[in-house]
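Read the figures in this text as sums done on the coordinates, not as results from a lab. Just so we're clear, the structure is a prediction, and the values are computed from it rather than from any experiment. Cβ atoms are built from the backbone, for glycine too; each structure is taken alone.
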Structure I
Amino acid sequence: MNPNLEKLQAYPFERFRALIRQESQNPELTPVSMSIGEPGHEPPATAMQAMTESLPTVAKYPPTRGSDVLRECIAQWLAKRFGLSPGTIDSNRHVLPVNGTREALFAIAQCLFNQNDTKKPLVLIPNPFYQIYEGAALLAGATPYFYNTDAANQYQPDFDSIPDSVWAQCQFIYICTPGNPAGAVISARHLQQLITLAHQHDFTIISDECYSEIYPANANPPSGLLQASADAGNIDFDRCVVFNSLSKRSNLPGLRSGLVAGDAGIIEMFLQFRTYHGCAMPGYVSAASIAAWSDERHVIDNRSLYQAKFDQVITVLETCFSLKRPDAGFFLWIDLGQSDTQFARNLYREKSVSVLPGSYLSRSTELGNPGENHVRLALVAPLDTCIEAAQRIHDFVTV
């Protein structure tokens, strides 16, 4: 067996199930889950129709590089969404469709990590974080280095606080913007600072941007790494690779469809890896993806549904918590001022509401565990259900 498997920790949802295993929910209340960020809105009808009409493509092997039409569709979406000049994104060099970003965020580490590096290489990971980052680093044989994103810095990464010695050992860094769980967006200025560091210290930036399309209607769209790279004159996206998905943007988590885009050399290397990995996108998934990436109407509607939930839920909870509305995403990251695990367990038992303890999304460092005494609420249920859950949480806290 791969000895690195022993380094993996239980997934947050496994830990939560263990936490509540001996608990019984209030039988008078219908259970509400706010612990898992699985989008619950309707997927776009055009994507569903395209997938149904393309089912006969199961009789053919799909190309690992993805269809020409899909890659061009993704390139056009990226250019329009992030204000890139015509021709900046080359669908043949800079774009690769993938079967969801979870798979790709894991696999890219197996490509990028150089085990023969003599400088005791590190992989930098935000803290709190999406646990795939850590698992990918560990199974590649790397040593994770966690950089905290906490309230003291508005839940943003503080790249200035990371020592030069760490940057010198960095092979690649994971960033998440908008962030999971706090929803903070890394500014273009700080993204460009990171690009400069990447060139100075010879590392790659892996930017998870899966929540980029869920933001308040009156706000500017979140910036992205490709946009920051092009604006800084790094027009071939050297050392920059972004990941995005239809799971959150288009409510298609089960479609397993995403994109990787950026540095042409890395894209070509990743293509070779995926050829051996055997994870080409099926034709019917490709057809549904083309329909989804080509339509913005359902994305606008999706944002309005989330905005209504944030408006209502924050109105209920701001009387008992100090809340910061996230820049983007569909999570509320609440500072409890008390034990997150005890709060989550008691809330589950007394009010039949599931929330995820923040310490399960974080690791302890010399600066502490930034997820302790926090919980993450996923506003993915229907509006009425979210309001009901918020009221139960309010009553639980104020009794």
Structure II
Amino acid sequence: MTATAAPLLRDPDFRRLWTAGLITYLVRWLEVLVIGVFTYERTGSAFAVAGMLMLRMLPLGLLGVAFGALAARIPGRTGVLGMLGVQSVASLALLAAAWTDRLEVWHVAAASVIGGAVWAADNPIRRAMVGELAGAARMGRAMALDVGASNACKLAGPAAGGLLLAHGGMTGVLVPVLMLYAVAIAAVLRIRPRPRAHAAAPLGVLATLVDGFALLRGRPGLAGALWVTVLFNLFGWPVLSMVPVIGRDRLGLGPDGVGLLAGADGFGTLIGAVGLAMLSRAVPQGRTYVIGIVVFFLSVGAFAACTDVRGAAAALFVSGLGQAAFAVMQATLVFGAAPPERRTQAMGLLTMAIGTAPIGYLALGALAERAGAPVAAALSCASGLLLLAATRRVWRDCWQHR
């Protein structure tokens, strides 16, 4: 525990919300691996694997702004409880299908859409609440703790998911998931109810979208941060959906081995997030953000070229370091660049930018079917780097943010 992080975690309400986020992340990363392996075993299609993650991210672009409007109308605690409740019901339905040996690919596809809808609510509801509990001055440290939780789970979740799936099937995965959700709900119920601070007058969805884009026109640093997010989600994030495919077909790994490999970048991101929590006041935010995405593109491209497990794991570990820099500064820059009364809208726009990922998943999956997963992954990373370089004017103000 660092001296800067400790005061945040000593706040009971922040600690309870952080615990609920930790559990949410653990289940999310566990499910990504489990659903990918389950789908590939049933279909043998790399496109279907990418499609599952595309379905999970599709609601982000469609619902991000809607949840930004909703977040201005309800207490954050109520929103987080709603998110956890919806996920619990979806997991219970999957468990019933698995228990009766009727679980099909379309069931997990529907669950992926529901999980994506809950994910779309995360930035404007839960993460905005994180920012309110921490305050703007401590937002960098709060996001480092949140990203650290996410990526500790990105390390543990796939490994746990692979082991549970290998030894207990989908039933052996879903029972622990429901138990974890029960713990998260209990933690959030203990958070003291409070209204949203600095809330602007609630707007409808269309008005929220129009007002959000008007906000971007006067804040080029915010616009640049969102553009870098779009590039990451079009060309970088989808490549990680190919880890189960490359792990099984090229590296010859089973479900548990794929789970351990998929956790390598989570380990790197955890280390990076801990480092940023210690150095959050000294690190230039904008430069760290952009350098992070460059490191991610280069190292994931290297992963796509690897033919041995150790090299692949090392490349994914380095990609995690880059992803930590990107992820910690992403929400920090967006939250800090928006005026207090427009922060839920800005976080909704961030979710909308993240929601461009399904386009990347669709393109990557189609290319992987034709050229193979390694070639598709390498070409996607190269395209992202080239577009980042070509659009320097768009993110220049973001780069200069300290």
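For which of I, II does helix-only ellipticity at 222 nm (-39500 (n - 2.57) for each DSSP H run of 4 or more, over all residues; to 500), calculated from the coordinates, equal -27500? Here the read-out was taken from II.
A value of 3.2 was computed for distance in nm of label points 7 Å out along Cα→Cβ at positions 90 and 106; which of I, II is the source structure? This figure was derived from I. Once relative contact order in percent (Cα under 8 Å, 6 or more apart) is computed for every structure in I, II, the highest value turns out to be that of II.
Of the structures labelled I, II, one was used to calculate mean projected area of the Cα convex hull in nm², giving 20.2. Name it. Structure I accounts for this read-out. Ranked by mean count of other Cβ atoms within 10 Å over residues 34-41, structures I, II are topped by II, which has the highest value. Taking mean count of other Cβ atoms within 10 Å over residues 290-297 as the criterion, the largest value within structures I, II is that of II.
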